[in-house]
1. Identify the structure, out of 1, 2, from whose coordinates mean count of other Cβ atoms within 10 Å over residues 124-131 was calculated to give 17.4.
2. Name the one structure among 1, 2 that FRET efficiency 1/(1 + (r/R0)^6) of positions 20 and 84 (r between Cβ atoms, R0 = 30 Å, to 0.05) of 0.30 was derived from.
3. The value -16500 for helix-only ellipticity at 222 nm (-39500 (n - 2.57) for each DSSP H run of 4 or more, over all residues; to 500) was derived from one model only; which of 1, 2 is it?
4. From 1, 2, which structure was FRET efficiency 1/(1 + (r/R0)^6) of positions 44 and 220 (r between Cβ atoms, R0 = 41 Å, to 0.05) = 0.95 calculated on?
5. Tell me which of 1, 2 gives 19.9 when you compute mean count of other Cβ atoms within 10 Å over residues 180-187.
6. With mean count of other Cβ atoms within 10 Å over residues 60-67 as the yardstick, tell me which of 1, 2 scores highest.
7. To test your reading of the models, identify which of 1, 2 gives 35 for relative contact order in percent (Cα under 8 Å, 6 or more apart) when calculated.
8. A value of 46, 26, 20 was computed for Cα extents along the principal axes in Å, for residues 92-171 alone; which of 1, 2 is the source structure?
Structure 1
Amino acid sequence: MTSLFAALYGAVFWAGFIGAASCLIAVCHYSFWVLPPLLLLALLTSLLAERYLPYDGAWNHAHGDGWRDVVHALVNEALYLLGLAAFPLLAGHLALGAFWPGQLPFWAQLLLAILIADCGITLVHYLSHRSYFLWKLHAVHHSVRRLYGFNGWMKHPLHLLLEAAGGMLPLLLLGIPEPVMAVLAFAVAIQLLLQHANVDMRMGPLRHVFAWAPLHRFHHMKYGTAGDVNFGLFFTCWDRLLGTAFDAPDYRMRGEDLGIGSRPDYPLAYGAQLIEPFRAEEGVRAPELPAGLRNGA
């Protein structure tokens, strides 16, 4: 039973919740306010799955970070809701014309929106590992010492806004309809839950398509620049194009592999993490890469 759960979890979670959101918005024409309760259901499902089949049982227990992650999630999801509320104003001022292929079925429009947003968000993410200032904002997310669905939403608000701009601005310029944008924002939240899920899922051939937890865990390696891999949010194709794809399927990530190797003292508290990017950085030498991770490709 557990092997079947491991094989199906990622695909069923992704398609089930994004499909439900699409039906509620595009077919049943519900208000966009039906999406926050659906997202809470997805979060509850993720937490239950992590208890049923954890990748690392220790990651299900707070490391002094539980309430901090709650505050990060509440602030960042509130920013997404504010962005949706401001959508009519933003679209009215930014759209360059009626370039969006609104004649396509909703699912095709959503897939196109995901591809465009994924490309933009991935590029901002990639640059955040190469620009010193962007890295200091992004380092908040990399300071985690365990990976579970909820801390996929743990980001500095300024970095969240930069990633959102990279992904959403091209869509606004193309004149994306509000329902597609609303479900896209929901899909991003679902993907973040899957990327960081503490579920011992088995992806099979989907490992070459989707940037879910089994691949994304390597992005959180603390060994210097070794974690400069697997930047994609939704799909792996961008990393293959950037030359940053990495996989070591036989290596089992541990809590000791996570974090920022040069900053073992990175602050844990929410307020301190907001201020940290603007402070002078005093790091140490990052630890050496374990032998089991040196042959990944």
Structure 2
Amino acid sequence: MSMDKSKFIVKPGTNILLSKISTSDTGSFKLKEDTKDILKKNINKMSKLQNKLYAYDKYSLLIIFQAMDAAGKDGTIKHVMSGLNPQGTQVFSFKQPSSEELDHDYLWRIHKYLPERGRIGIFNRSHYEEVLIVRIHDLIKNQKIPPGLINKEIWNKRYREINDFEKYLYENGTVILKFFLHVSKEEQKQRFLERIDTPEKNWKFSAPDINERKYWDKYQQAYSETISATSKKYAPWFIIPADHKWYMRYAVSQVIVETLEKLDMSYPVLSKEMQEELEECKKNLINEN
């Protein structure tokens, strides 16, 4: 059994509606045990592919996670990326912009944390907050933008800017994968209740998260519009069913592994002179007293 990832990718030009997309699909798998061994293999493959990515030093990989609260972003990053070498991996969580960040354009703080060549960058939330929470809560008025530039076209302009930004990254060697972890409102409720009822999970719960549930429909609409406008061949969106964490983690790992396997990467080939030098070093080591 395998995953058909094509059903999760949002084809460019497609207008999706999240309310019409399943949050509980598990494909051909029925139980957590069905994907356990495959996930382990994928984590091992990812580790080897990361090593080749680092040695090749021409591509970088940017993985973006967006989701409603309690969808499982943190857990997915922790479990799926568990086999990666920390030296070649960078994880950033984007919170409310600082005063310094508000003194720059909204992509400035994103550009600062892009992965270097040979490395994997993971964004827990991202520049997409600028067309989601900023839009829903009308936070645009808090950004230092000339009033004449804030009009009804501001969000379409930002979609264009984000597309241009990501295309620029792609054309300079950054491979981009964007995951929306699609959880249902009922499943979110159950996870919030679990955080409240389980002492060791209390720290995960935040009272403002409950208030955000009031905006559920607005978020679903904003995500639907955003994903539709910004899923491109060079920076695709994958909508991953998130009601079953075990399947969500497997699906994410499968997409990442298949993407890395398709890259034209190789380990550096040493020149004849360097190979001869290695042989000489080997002889010296063997002949040591």
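Each value in this text was obtained by applying a stated rule to the coordinates, not by laboratory testing. On a predicted model such as this, the values are computed, not experimentally measured, just so you know. Cβ atoms are built from the backbone, for glycine too; each structure is taken alone.
1. The read-out was computed on structure 1.
2. Structure of origin is 2.
3. Considering all the candidates, the number was obtained from 1.
4. It was calculated from structure 1.
5. Source structure: 2.
6. 2
7. Label of the originating structure: 2.
8. Checking each candidate, the match is 1.
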